[in-house]
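*Asks:* Structures are listed in the sections that come next.
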Structure 1
Amino acid sequence: METLALILAGGKGSRLDLLTTKRSKPALPFAGKYRIIDFALSNCSQSGIYDIAILTQYLPLSLNEHIASGKPWDLDRYNSGVTLLQPHSEWYTGTADAVLKNIEFVVKKKPKYVLILSGDHIYKMDYRKMINLHESNKSKLTIACQEVPLEDVSRFGIMTINEKNQIIEFKEKPKTSTSNLASMGIYVFNLDVLKDAVEHIKHEDLDFGKHIIPYLIETLKNEVYAYKFQGYWQDVGTYDSYLETNLDMIKSYTKLDLYDPTWKVFTKSEERPPVKIIGNGKVIDSLVSNGCIIEGTVINSVLSPGVRVGKGTVIKNSVIMNDTIISENVEIDQTIIDKHVVIGHGTKIGITDDFTPNKNRPDLLSSGITVIEKSSIIPSNMNIGKNVRIHKTAEFTSKIIPSGSTL
């Protein structure tokens, strides 16, 4: 086997808060019909990589059900396949620790190269180009990277390269940096280099960014290369980036084209009837998935399969997930609503100029987004402000929920 892909999909996605209480971040719906992990899986399939292991951990059930035999990504063919690797006796304590705990599986596959991927990024990439560069450079490790704004360097592993694209320095999430070349968390390893590194370095929370990459740059000298990626790439790890990236997919032009027939994003599709727009129902600049019934107005929003929008209702700048029912004469703006939510008639959500940050979690909600957890029931005639977090166990003792509240 030439290449084995390992997709790291065990992350909790804690900054996504209410959206990841019952699922891992890679299993989160995206752009209506997809899950976030579909992008890494589709990139593998389109790149001719059919031997894939997915390292799951946190709340894996939703992810396991979605992937199943891997048929949507053509991974159920003879002599290929997808393997789900879950912790046995101990939980994974870091990204590289997850690989270490499965190194016997990796070695048994006898790949020439091991492609390490994150299961929670939105992008399209032909991994063959990166692997070809790795071969032509006679590299032992190649790291995909992309330039980011200097003010964002503290969010990423930042590398410095020379004129040959050899990585000469790597710092994990520095406060400041003269370089803005960020690691994308995509690595091509020679098998022996990966095995030796994860077995040699002793850390309880063994991590690629913190431990493996700095060690290899120091010890391999001129044999670690950067692969510069110019395409669209987004980590949707916060409420703001999740909503913004979903709404990006609506624009008439985006660097990531979901409609490009030459590089499709595959997913496990639900068998649903076509979208139905009734009476004065209207959809403007939106993504609306199969099974939706629209009697109101949907503007600049993303609707997953099976959403129902009642008469007189207006939805703007929002993401509404599967099988949510929104009654008549509801107004919604800048809101993320998880699956199976019911919203009573006459309710207003996010229709205010009060941007008070969430009092419990100002680090998560301060830009005006309100979030409603899966299976919540919102009574009729409520007035819910911005930066509000609503759990499914919420008790509504007042018709007015001020901005910045948590229920």
Structure 2
Amino acid sequence: MVTIYIQRLSLTYFRNYQEQEVDLARGINVLHGVNAQGKTNFLEACYLIGTTRAFRTRFDRELIGWGAAKEPLPYARVIANTQQASGATELEVVIQANSTRPNLQTNHDHENVLSPPGIYKDFSFQRSYRINKTRRRTADMIGELRIVLFAPQDVELAKGSPTQRRRYIDLSISQINKRYLQTLQEYNRIITQRNSLLRRIRDQQANVAQLGFWNKELVELGSSVLFTRLEMLSELNAIIKSTHANLINEAKTIFVDYEPTLEIQDKKVAALEESFQRALEVNQSREIAAGQTLIGPHRDDIRFLLDGIDIGIYGSRGENRTVAVALKLAEAEYMRTISGEAPVLLLDDVLSELDLNRQAHLLRAISEYDQAILTTTDLNQIPSDVIQGTSSYQVTNGVIPD
């Protein structure tokens, strides 16, 4: 098994970090301190490097620290020096303003100053990515450093929107399957163009015969996406049974159920394509009236069943929390099994949500990975025998001392 971990993380103007470099160790790394000091921000920087996404905001301007306001063009930079299968690898994300239109107001001395409430609201931002200092695309970054995040909001995964669940499974697969990521991106592009055509047909500005080409592309790409998702969930279900059983120590069966928008009788790609084509033909009038594509993996859903019962509807918060932790442990093991490389685990204040037995099991499980970075407000939550083998870092107002 190849060893993968972050050796050093460097942050510049990222959220509440001004200039910070932290050398991380293999094994368990613990960030501790009172609330609102920057522990979660640190994890978010790691997540951004691995997935190109922030897990608490959709807006890049919220990732830029206030200290960057003094720069001609405000920016944030995250650099991770990692150990990969190919050797030492440097990964970099820069978020920079591409407009010089700051939100200015006049103070009592009639001087122009930045207005704190909307400090970056009038800027537009662009991202750049580099691998070993070479400019790369977003898709090139995903999977370079595989990440599995455990966060308090995971408890809402089963109860949240289908979009949230689709996004979760797509990111998990994309980190270990570049071809899937490319197919998914192309599929989404076809959906956009086909929807535009459906609206023009509805408005009598295009001929229904024009759907033939886009249907063919949709069926081919969508069936590939669907096949890979089903294959992934088959592997995941084989793993999650044990991760969940170990957490609860009870005889309850967990199953991740895929709910497609088309009828599936055979999971082979050719059979999926036939079923997809039939579904498009049957629903053509409905799709034209709606002006959008109603059939396909972009409309599918995932359900979490505990002894056959949908916990998204009937599960308690405790059951949803335990299933979420079991799911993330299964995802990590899935990535490690399929790729031969263990992901870096990020755990944001997860221990406080679990009882002592589940805490102990989770800590034992993550100790088997090359690197885990977890946050806590209380080091006493971590058993003394575990804390002795960890590297700990106190976080105070965006500063982590050497």
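Each value in this text was obtained by applying a stated rule to the coordinates, not by laboratory testing. What you are looking at is a predicted structure, and each value in this text was computed from that prediction instead of being measured. Cβ atoms are built from the backbone, for glycine too; each structure is taken alone.
*Asks:* Matching task: -0.46, -0.58, -0.84 is the computed value of log10 I(q)/I(0) by the Debye sum over Cα atoms at q = 0.08, 0.09, 0.11 Å⁻¹. Pick the structure from 1, 2. Intermediate results must be reported in sequence, preceding the final value.
*Replies:* Working: 1: -0.46, -0.58, -0.84; 2: -0.50, -0.63, -0.91.
So the calculation was done on 1.
*Asks:* Give the label, chosen from 1, 2, of the structure having the highest value of distance in nm of label points 7 Å out along Cα→Cβ at positions 261 and 301.
*Replies:* Details: 1: 3.2; 2: 1.3.
Comparing 1, 2 by distance in nm of label points 7 Å out along Cα→Cβ at positions 261 and 301, the maximum is at 1.
*Asks:* OK, next. Please compute Rg/Rh (Cα atoms, Kirkwood Rh), for residues 53-284 alone for structures 1, 2 and give me the label with the greatest value. Mind showing how you got there, number by number?
*Replies:* Numbers: 1: 0.99; 2: 1.06.
That would be structure 2.
*Asks:* Can you say which of 1, 2 returns 0.20 when FRET efficiency 1/(1 + (r/R0)^6) of positions 309 and 381 (r between Cβ atoms, R0 = 25 Å, to 0.05) is computed? Walk me through the intermediate numbers first.
*Replies:* Values: 1: 0.90; 2: 0.20.
Checking each candidate, the match is 2.
*Asks:* Now, a different point. Among the shown structures 1, 2, from which was the value 13 of relative contact order in percent (Cα under 8 Å, 6 or more apart) calculated? The partial results should precede the final answer.
*Replies:* Working: 1: 13; 2: 25.
It must be structure 1, since only it matches.
*Asks:* Shifting gears a bit: When helix-only ellipticity at 222 nm (-39500 (n - 2.57) for each DSSP H run of 4 or more, over all residues; to 500) is calculated, the result is -12500; to which of the structures 1, 2 does this value belong? Write out the running numbers ahead of the final one.
*Replies:* Details: 1: -4500; 2: -12500.
Of the structures listed, the value fits 2.
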